[in-house]
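Input: structures, listed below.
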Structure P
Amino acid sequence: ICIGGRVVVDGSNPDAISYLWNDGDTNPVKEITQPGKYIISVMDKFCSRITMDSVSVNVAGIPAVLLGNDTTLCKGQTLTLTVNAGTGNSIKWQDGATTPTYPVTVSGYYSVTVYNDCGTATDQIAVTFKDCDPRPQFPNAFTPNGDGNNDTFKPIVNGPMYDYDLRIYNRWGEMIFISKDSQTGWNGKYGGRLVDNGTYVWMLSYKKLMGGPVNVVKGEITVIR
């Protein structure tokens, strides 16, 4: 039932001679306004048998929904909106979808309504996708000494990158590190051991757009232990 609502249950039986609810009520018809489990015991007029039955009543409120603040992302990214509707509630997005999650890939206003027999709640969010230049920014030195500060070498990326490929070379042209993930940096080790202090060459290739042209940038990084 909804907050402030009521439900009437009828335990009447033409063969009954008495009724008793678990709260002491002796009427077969009961009006319920509070949550709980209601049990009725019925005695018949033939064998004086007692039959029991029960009903559980829950109180449901008007649902709540919150999509969060308006958001701006880079083109190529995906925002997944999530709604925790709760038990007994239904979901409806602006296009009629009824799933608890909704992927967003284009700019626009997105709204969702959560509803039950007691009422509805609606929220809306504005999502904007903009062009982001993912041109990476690299430090020129790092200190892989395990102090938790500047221990890894990796670029600062401002947008999505595709086919990411970062390689590190020593002074003899030997490749000592490779990464296909912009979040995975070099910890200054090769073969399980820290490399010597000095300057190393890095080369990064990536695409700004999926299926787009390959961009290649190069530079040097100094290891200071």
Structure Q
Amino acid sequence: MKSAYLLVEKGSPLDKGTKVLLPQEKIILGRSTEKHCPDISFDNFLISRNHCCITFIHDCWQLTDLSSKHGTFINGKQLLQSGHSHRLMDGDRIGLASGMVLLRFYQAGHEATLDFYNSQKLSLKHECVMPAIEFDQERMEAKINGVTVQLTLKECQFLTALFARQGELLTYDEMCNAVWPERGSKAFSHHNVGLEEVNVLVYRVRKKLQVGANVIKTIRGRGFIYEN
């Protein structure tokens, strides 16, 4: 399977510039609800729960609309036939619900993608310098090099669990039990918490703490490790 990514141009709750990996052969994009969470979720009400999917088949990535109410678009043109697959090319622009979500598709190994990866690496060079972090769980805040940053409850719950396991693996289920206890034990393996929901939370924490994946490390298929 060829590695591929989506670069977010617009799509709450993901920030502009977020790079989302396509880690499996079929990825469903849609809107999350209390009982439903697609692989990549957005919070706009015009997005259908199962809006479209990106599938790796016949040695290429393909985009398919899943009978969405407000349509799936590729480079500004709507996919008119539900269930019909469109072969994705490097740099294609994917739109959901008339531009409520805008994404760029990139593949590893294509010349057009090399500049993209290089620019990402250049922009992350500052993350090699570890900032001084002070975490105050009671006040729900962190100080980054003396500057106070407010944290949400779930960000605090994640950091508390992560810092308690400093240098050791915090599994996906352990993280979800700490952050989403209302969804039951082993919420991740029971699919009560989606991977994209986890990734969005970790992305926001990394951004607030001004650290990269070299500090809060993703162990693919297992969980996270904090290394100071």
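Source structure of the calculated read-out (distance in nm of label points 7 Å out along Cα→Cβ at positions 29 and 101, 0.6) within P, Q: Q.
Computing helix-only ellipticity at 222 nm (-39500 (n - 2.57) for each DSSP H run of 4 or more, over all residues; to 500) across structures P, Q gives -6500 for structure Q. A value of 69, 23, 13 for semi-axes √(5λ) of the Cα gyration tensor in Å, calculated from one of P, Q, originates in structure P.
Coordinate-derived values only; no laboratory data. Computed from a predicted model, the values in this text were never measured in an experiment. Cβ atoms are built from the backbone, for glycine too; each structure is taken alone.
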